[in-house]
Structure I
Amino acid sequence: MNSALIVVDMLNTYEHEDADTLTESVREALPSIEALIERARREDVPIVYVNDNYGDFAACRPELVRHALDGRAPELVEPIAPPDDVAFVVKARHSIFYQTQLEYLLRQQEIERIVLAGQVTEQCILYSALDGYVRHFAVGVPRDAVAAIHADLAAAALQMMERNMRADVSDSEACEL
């Protein structure tokens, strides 16, 4: 099954209400996210970054990267900043699919399975997994490569993805790319 690794919303300034809790979770998930990206590169698995535009509809990759690196936690952005040779999709809402060209991009590459890494488990990861599932993509979510704001909601979201969307929820080392 052809897979793609989707890195969700990792360009973040961490200058918002829940930032302290989220940055702690991102610090824990970052090594697994980095390892997945490196593994995808080694195994020639397509990588797609999908990131919120934070209401700036003129923003694209360079602006979003620069803005995130100028934020409160550049050490969480720099190791996984998207290189120029990977696809980059800008979104305006929670789902990576909602009014973006992502589905078209994946269908053009005959991708059948998406692996979601990034933030926030109980928000954008959950909604993206559901949207992928209803579009007939198989979904993988490495639990140690997603960051959360609310641990209890994240645990419930992972359980919902596994049970209701038949997502493969596993550790990143066991996650099939």
Structure II
Amino acid sequence: MSAEKTINFDKQDLEKFFIKHLNKIYAAKMLLLAQLPEIMKNAYFSDLKYGILDTLEDVKKQVARMDEIFEIMHASVSSENSNALESLVEDSFLDISRYAGYAELRDMSILFYLHNIESIEMASFQILEMLAVKIKDERIKQLIKLNYEDARKGRTLLLLLNAKYISTV
């Protein structure tokens, strides 16, 4: 049986990794900020509109926290990073528009994709929170934790909206 190897992160490499992945979430959040107001206008189910509004407010807070993290780490937001999360958001909104004439399926599609996006972001923030421990900056750790908690709360809200919506259809 082999002995466990020690895993040592170079702090500079870890910070670059952290910033790279924070940028990915940031890009997706910026897309959400741009698209959610229009999606909210087209939602049929009134509770869904309130859920989208709540999500939009959380996204604004999350982006502000991420801006603070970039500032603390003396890093800037990178727009060069096209990624799968951003593509998922774009594809989600394209799929939602396919149901433009069918309010019930459009709302179900909105709920489906927002839940998926929130789940991925929640997992991403959770990993970044663990990495923040290694970066050894309490403020960064606190900001990421707040974003994780917002994402978890948003996911729970979307689950409840899904259950309510499906039961009323």
Structure III
Amino acid sequence: MIAGQRKLNMSSVESLRMLVRYKAWADTALFSALAEVAAEVLVQEQKIVFGSIIRTLNHVRAMDVVWRSHLEGGAHGFTTRNPADCPQFPELRAEQTALDQWFVAYVDVLRCEQLRESIGFSFIGGGDGNMSRAEILMHVVNHTTYHRGHVAGMLYEANVPPPTTDLPVFLRQ
């Protein structure tokens, strides 16, 4: 895509259906691996904007809630991208699983013509935004992938190999 181009050229929802399933699969793999990691590794202070593995995962969960709310046309209640309230790992895992299932179910009933529908919203940091449903969904998948990379880096720092969550591995399975 050319820099600055806003139109997403997607002829069907099939690619989005695959991508949200990939996100759910990769999140499940990551949370399963993290369940085997010592709790102190999850909360260990890190030189990263969100401060730790658990807080990075909480950011992803919170932003998934925000984007789901935008797609539903409702309020999300967040005033920061780094909420002070951070659930314990089991609750965070359950909430992320439920969010991933919501995105899969949402895209499963989405029709092609709905992809280009414009959604207006306010950014948490201020200012108005406007994206198509397809752009929001692509962002949700990309955002999570970006932060899974952060978590993988923190796991490597703790001498814990992260799970492989590459798209080709998902497609192979």
>> Quick check on the output: -29500 is helix-only ellipticity at 222 nm (-39500 (n - 2.57) for each DSSP H run of 4 or more, over all residues; to 500), derived from one of I, II, III. Which one produced it?
In response: II
> Out of I, II, III, which structure matches -0.35, -0.49, -1.07 when log10 I(q)/I(0) by the Debye sum over Cα atoms at q = 0.09, 0.11, 0.18 Å⁻¹ is calculated?
Replying inline: II
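Values in this text are rule-based calculations from the coordinates and carry no lab data. These numbers come from a predicted model, not from an experiment.
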